[in-house]
Each structure stands twice: as C-alpha cells, then as structure tokens.
Structure I
Amino acid sequence: MSEDRFLDIETKLAYQEDLVTSLNRIVSDQQRKIDELETACRKLVERLVELNEEVSTLRIEDAPPPHY
C-alpha cells in the first residue's frame, strides 16, 4: 500500500474515533436527562396520589349528613 493510502485510512479512522466519542457523550447526556425526567415524573405521581387522598378526605368531611 502506498503512503497516501495509509494516510487516508488513518484520517478516516481519526474521524470515526471522534464521531464515536461525540456519540457516546450525547448518549450519556441523554441517559442522564432521562433519569432526571423519570425521577421528576415519579415525584409528580406521588404528589398527585397525595393530593387525591387529601381531596377524597375533604369530600367525605364536607358531605351532607345522610338525612339530607
């Protein structure tokens, strides 16, 4: 193989290594964001359950007496 061909292959390999590094960073950032969003969703669901229980309790307390 000629020197130019080796240089061309090395250049392509360097670009591919850079691309893989960039893609790994992007995937890592996306996974971190997904984890944050899952945590936020879990907290929201827990809060909604708490609020639902509070509203249910209030409805029972505010209900008219049975003879009404």
Structure II
Amino acid sequence: MPKLKSNKGAHKRFKRTGKGGFKHRAANRAHINTKMTTKRKRHLRGMDQVAKADVPSLNQQLPFA
C-alpha cells in the first residue's frame, strides 16, 4: 500500500484544534491594508474556525495533523 502524504499547502495554512476541527488565519490581511480601518484590521487579526462542511476534506488532506 502506498504511503499517505499530507498536502503541504494545507499543512502550512491550517492547524487542528483540540476537538478535531481546524483553525486558519483570517483572509484579506496580506497587503493593501492602508485603506482599511483600524477596527477592520483588528477584527481580522485572530484565527477563524473552518466551516463544519470543510472539515472532512481537510481530514483527508492532513491525515497526520
């Protein structure tokens, strides 16, 4: 049987939570932030939870995470 491999792109972007879900960095923070209000940038600062419907896909991509 072939080796199971993690998807390296997903591995860099998602971390597993304690209950088996995933968290990811909020989008729209890469560049062109000067036009954003401070409030908007502050609310995008933390980590977001991945939607429940997307978790099975991530489980397949990250079998060892």
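Tell me which structure, out of I, II, gives 7.2 once distance in nm of label points 7 Å out along Cα→Cβ at positions 2 and 50 is calculated. This value belongs to structure I.
If Rg and Dmax of the Cα atoms in Å is calculated from each of I, II, which structure is the one that comes out at 29.6, 100? Write out the running numbers ahead of the final one.
On the way: I: 29.6, 100; II: 14.9, 53.
The read-out was computed on structure I.
Given that helix-only ellipticity at 222 nm (-39500 (n - 2.57) for each DSSP H run of 4 or more, over all residues; to 500), derived from a single structure, equals -33500, which label among I, II identifies that structure? So the calculation was done on I. For mean count of other Cβ atoms within 10 Å over residues 10-17, find whichever of I, II sits highest and give me its label. Going through I, II one by one, mean count of other Cβ atoms within 10 Å over residues 10-17 is largest in II.
Readers should treat all values here as calculations from the given coordinates under stated rules, not as data from a laboratory. What you are looking at is a predicted structure, and each value in this text was computed from that prediction instead of being measured. Cβ atoms are built from the backbone, for glycine too; each structure is taken alone.
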